[in-house]
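Next up: some structures, all given as structure tokens.
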Structure I
Amino acid sequence: MNSIERQVINSEGEVLLSFGSATLGESGATPLNPRIRPIWQGAAVAAPAFTVACAPGDNLAMHAAVTRAPRGSVLAVSVGDDTARGYWGEVLTTAAIAAGIAGLVIDGTVRDISALERHRFPVFARGVGLRGATKTGPGATGGQIVLGDTIIGSGDWIVADADGIVVVARASLESCRATAAERAKKEDGFFEMLRAGSTTVELLSLDVGSIEAH
């Protein structure tokens with residue numbers, strides 16, 4: 001990936017992060033299962049996915065992915081049924097930063113949490129796993145995986161922040177971005193009218209007749 005391509009991807013990521021996962025999730029993006037959460041407060045990332053499929057309890061494919069992923073990618077990792085091991089820690093984080101990887105979303109557990117936060121490397125996972133993973137394989141990189149109950153392929157966009165994680169398919173990126181921009185503009189108008197005295201019942205044309213008043 002050349003510098004112009006990286007610049008375009010970085011710019012796209014900034015736009016998507018400015019909308020946020022919640023707005024994108026209402027604009028055509030697919031939300032991932034909320035069991036995958038930010039590992040440290042303030043973590044956020046928006047970048048094209050590079051997919052990784054690990055054998056249960058093994059992270060050899062993640063080591064391979066760090067060497068294969070295009071710069072600016074976010075690693076999207078499935079680990080099968082074994083979600084109790086620390087598949088990722090400070091060593092892989094240091095390697096990933098050096099390789100220009102933007103972040104990690106894994107449907108499993110990680111460790112070295114304080115170090116991940118210190119490095120400011122965005123990691124979204126199920127939680128913390130103390131036991132280390134084996135490094136014997138098998139595994140795969142670059143194909144389709146199921147991540148957080150959602151099918152995702154390399155090149156699809158991942159947007160992850162404090163509200164959750166969404167996937168934007170490559171084919172629908174433009175339409176999702178346009179819909180999100182319209183929604184954000186509409187909400188900005190709502191904020192102004194609410195501050196001026198309007199109510200959400202009025203703005204959303206809500207029928208509150210079924211709500212009893214005592």
Structure II
Amino acid sequence: MKVIGINGSPRAKGNTALALEEMSKELQSAGVEMEILHIGNRAIRGCQACGACGRNKNERCIIADDPVNDAIQKMKSADAIILGSPVHYAGIGGTMKSFCDRAFYVAAANGGLFAGKVGASLVAVRRSGGSVAWQGLNYYLTISNMSVAGSTYWSIVHGAAPGEAADDLEGLQTVRNAAKNIVWHLRQRAASESAGGVPTPEFDRGARTNFIR
């Protein structure tokens with residue numbers, strides 16, 4: 001079993017990374033591999049709404065000069081995806097937002113590349129706005145037909161300077177419990193598949209109703 005974690009912070013060793021590493025340790029203790037992709041320090045353009053990914057059906061964004069396309073393929077091959085972001089003005093960090101807009105749009109335009117996977121989100125914040133940003137990340141998971149792993153609280157760690165989140169004992173406990181839920185989901189799926197499995201439902205697609213015509 002393989003998990004991909006996305007670090008959307010500009011800091012390679014900031015509090016977002018600390019929380020992702022905490023989840024990684026929990027997953028590895030259960031025999032689940034986790035790879036963390038640091039994309040928050042890269043120049044990632046936002047989606048340009050060209051629709052090329054839907055026309056080309058090649059599982060790629062037409063913008064090819066950043067890490068989005070490589071990440072899409074790693075996310076596609078993973079069993080679970082964890083989205084991690086700092087909180088900027090009570091929202092998702094800008095680079096992370098651009099990354100998610102493009103990666104998840106490509107996935108949807110190519111038949112739902114992430115459907116059926118397990119997903120989880122976490123955010124790092126100094127003081128307030130964490131739950132808003134955390135909810136924003138979950139929107140990407142829930143619209144992608146993914147199963148979201150919850151926890152014993154919202155997965156938010158608090159700290160300003162890099163490393164301060166290590167003192168947020170409840171926050172780290174929360175992300176560890178989210179990791180335990182990911183393992184539980186993956187083991188449930190594996191047990192189901194070994195017993196014959198339950199096929200993924202065939203979802204209806206194609207109906208699009210605009211509110212303004």
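Which of I, II yields -0.37, -1.13 for log10 I(q)/I(0) by the Debye sum over Cα atoms at q = 0.11, 0.21 Å⁻¹, for residues 12-99 alone, as computed? Going label by label, the one that fits is II.
By the measure FRET efficiency 1/(1 + (r/R0)^6) of positions 172 and 204 (r between Cβ atoms, R0 = 35 Å, to 0.05), tell me the structure among I, II with the highest figure. Once FRET efficiency 1/(1 + (r/R0)^6) of positions 172 and 204 (r between Cβ atoms, R0 = 35 Å, to 0.05) is tallied for I, II, the winner is I. To which of I, II does the computed value -11000 (helix-only ellipticity at 222 nm (-39500 (n - 2.57) for each DSSP H run of 4 or more, over all residues; to 500)) belong? It was calculated from structure I. With relative contact order in percent (Cα under 8 Å, 6 or more apart) computed over the structures I, II, the top value is the one for I, the highest of the group. Quick one: Rg and Dmax of the Cα atoms in Å came out at 19.3, 66 when computed from one of I, II, so which one is it? Attributed to the structure labelled I.
The numbers here are math on the coordinates, done by the rules we state, and not lab data. The model shown is predicted, which means the values in this text are computed figures rather than measured ones. Cβ atoms are built from the backbone, for glycine too; each structure is taken alone.
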